[in-house]
Structure I
Amino acid sequence: MATLETQSGPAEPMILNMGPQHPSTHGVLRVILELDGEVVLKAKPMIGYLHTGIEKSCESKTYSQAITLTDRIDYLAPLSNNLCYCLAAEKLIGLEVPKRAQYIRVLLTELTRITSHLVWLGTHAIDLGAMSVFLYSFREREEIMKIYEYVSGQRMMTSYFRIGGLALEPPPDWLDLVRRVVANMPGHIDEYENLLTKNRIWEGRTRGVGVLSAKDAIAMGASGPMLRGSGISYDTRKTFPYSSYEEFDFDIPVETAGDCYARYLVRIAEMRESLKIVAQAMEKIPPSGPFRAEAPGIIPPSREEMKTSIEGLIYHFKIFTEGFAPPPGEVYQAIESPRGELGVYMVSDGSPKPYRVKFRAPSFVNLQSLPLLCEGRLLADVVACIGTTDIVLGEVDR
């Protein structure tokens, strides 16, 4: 690359801090940029500004108490975090979750994927100058947030998935709200595509920008849309099915260009596939049946049982004051979160508190590919590259 010349000789590259307060870094991400004019020579992500010590905090809480911490890791997909943690704990205990609870988990997790992608689409679009898409995507997200609130009493940090099943029996008519979303959402996704997919400005800002080859994506450990946008058809829901995903019919969207535009197309297609899964889950969920496993000493008894049975009252008291103690051992559980492969490594020493909890956070892993996406591009392209990685800083730092 040619070096800038001045009257006094070769110009030194400019060092520019982008963030940690820059709105387009989507949180407290700091990127140290080395620039030759408008061209990025080097890009170095600096993290740690949002470190909360959640993994270490899990070790001081019982297995059930730690669920509330998982909501706050990827705060745009709290139910995905709940699901992965609960599946790991259930694997450690050897607990089988009732089918009804499994299907409800799938339905709500796929709605979570849609809400997460809507936040990504709206913020990515407004970063590149498309204001209308930001307003539309948050309008649709609001309808799904109402479902969370109706089912759990909370819009975001629901902690609705619990070890062994669900926290509460869903209201009788809650699927009516879901049907409304499934009926209306495809038309809204068409609306987003009409605004962006063939838009010359959008294509100019995303096509050929932030290219990540399949080889580099694998070498960087990328997963989710980052990996599938580079032509690799890998999805944990298909490769290592969990929570009855093997019973659902859906496709894995893949694009081969590996640029920002390809990752945009993958996420748009993923929203459509998630709607297909939600529609299938609604048909599979039985109208009645247990919503959590029957495991005295591990799963809290029902309120009715607690009020009418001394054994139920004792179990309830001991579970919430002491917790339960899984046998010593270690497990790893992975799911497909909106950002990629989310994993939980959990170690039990036989006490009521986990000896070790470690999260394989896809945002953290995907972020290391940012220098590859940015170097050699213009400064304005850095905004598109950061947006298309779809990082959540709560998950990067945790």
Structure II
Amino acid sequence: MLDRMQAGKVPAKHHIAFRDESGKLLFEECLTREGFDGPYTIAYHLREPHAHRRAEVEGGFRIPSAVASRRLARRLFRSQDLPRAGGSPSSARIPLLFNEDLAIYVLFPDRADEHYFSNGDADDLYYIHQGGGLLRTVLGDLRFQAKDYVLVPKGILHRFIPDPGVPQYWLSVELYGGLHLPRQFRNETGQLRMDAPYSHRDFRRPEFVGPMDEGIRTLLVKRSNAFHGFVFEQSPLDVVGWDGTVYPWAFPILNFQPRVGLVHLPPTWHGTFAARGALICSFVPRMVDFHPEAIPCPYPHASVDCDEFLFYCDGNFTSRRGVGPGAISLHPAGVPHGPHPGAYEGSIGQRETPELAVMIDTFKPLRVTEEALSIEDPEYHESFIP
């Protein structure tokens, strides 16, 4: 979580009687993490937030399913070649890769969510490759745009409203163990350190709206990889105020402050967000190594403890030919990988790189879905041979 914020009206202390102007008692809702020991937010509702009935609600996305065991190989998937099936954000995810800690999807939503949605399995992190819109939550509204990361914490009631008439292309990651900022970026009070690669100012928080009624009464909840429907009698967006550290936020990837060294720095220096079993990195345009004999191009390496996922967003990728925006590489642990022939030597003397990419290193092997295999480049593994 990021830091504490307060919006709207809250009482002097939590867990005490809080009434509106007419004297009506308001209902406190605690959104907690790690049981009751971790970060939390407390919201105050006009009505009981738990007053809903079970119902049949259509929706939900495809749950990742692995193909039969395949030979170990470096792989390239061209997500830009997937059919633009559209749909609402809560139903449009196309599963590509997954393990016990996370699942990775792409989606091309073309309309707003018709139901409210709550993921009871995971924090949802999105990277908005193309498009933009509004994330409407029980805690307020959050605008987002292309090149933003957007976090929706586990269990937050919300719906997405993509900007109409704008092509949407999002990367989505379910993080079953939650997402947090790397602990080394914080000082002993929890504030982001001055030498962290971003500051609190770089994050956009939700804007509090107050009670509203969109006419939507249905809620879809994902839990244990199944979808469950509920219906409210009245609008669930009836919060008059809240405070805490559990809330959605947006972070523009270009606000990440890259580090530069005398010689090439390892990918961990690009670490942006941490999760159970994974590190999420941002490769942004930057100056490169400044030793007079530095080789800026990444060196060949064998990450024997990690699988490496890389989503190419924009710019020139000095280490690889034949990739473009939307391409996804998967370099599994145990198989060395590195720059394409000629790139290593050719990078000497370069002073900057315009690349933009999202990388995820995972400690558990990533499994491949049928959807990913349908867009795989079969020649990729051999492309490393001079």
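Computed from the coordinates by the stated procedures, all read-outs in this text should not be read as laboratory data. From a predicted model like this one, the values you see are computed outputs, not experimental measurements. Cβ atoms are built from the backbone, for glycine too; each structure is taken alone.
As an exercise: distance in nm of label points 7 Å out along Cα→Cβ at positions 296 and 336, calculated from one structure in I, II, equals 4.1. Which structure is it? Intermediate results must be reported in sequence, preceding the final value.
Values: I: 4.1; II: 2.5.
Answer by label: I.
Taking relative contact order in percent (Cα under 8 Å, 6 or more apart) from the coordinates of each of I, II, which one would give 25? Numbers along the way, then the final one.
Numbers: I: 25; II: 21.
Answer by label: I.
Consider the structures I, II: one of them gives -14500 for helix-only ellipticity at 222 nm (-39500 (n - 2.57) for each DSSP H run of 4 or more, over all residues; to 500) as calculated from the coordinates. Say which. Present the calculation step by step, with values, prior to reporting the outcome.
On the way: I: -14500; II: -500.
Comparing all candidates, it corresponds to I.
Starting from the value 0.65: which structure in I, II was FRET efficiency 1/(1 + (r/R0)^6) of positions 208 and 312 (r between Cβ atoms, R0 = 41 Å, to 0.05) calculated from?
Numbers: I: 0.05; II: 0.65.
Label of the source structure: II.
In terms of distance in nm of label points 7 Å out along Cα→Cβ at positions 104 and 240, which of structures I, II is highest?
On the way: I: 2.7; II: 4.7.
If we compare distance in nm of label points 7 Å out along Cα→Cβ at positions 104 and 240 over I, II, the biggest value is for II.
For which of I, II does Cα extents along the principal axes in Å, for residues 200-359 alone, calculated from the coordinates, equal 68, 35, 26? Can you show the working numbers first?
Numbers: I: 69, 39, 27; II: 68, 35, 26.
The correct label is II.
Assign the value 1.2, calculated as distance in nm of label points 7 Å out along Cα→Cβ at positions 192 and 264, to the correct structure from I, II. Working shown, then result.
Details: I: 1.2; II: 2.9.
Working through the options, I get structure I.
Assuming 2.3 is distance in nm of label points 7 Å out along Cα→Cβ at positions 80 and 352 as calculated from a single structure, say which of I, II it is.
Numbers: I: 3.3; II: 2.3.
Source structure for this number: II.
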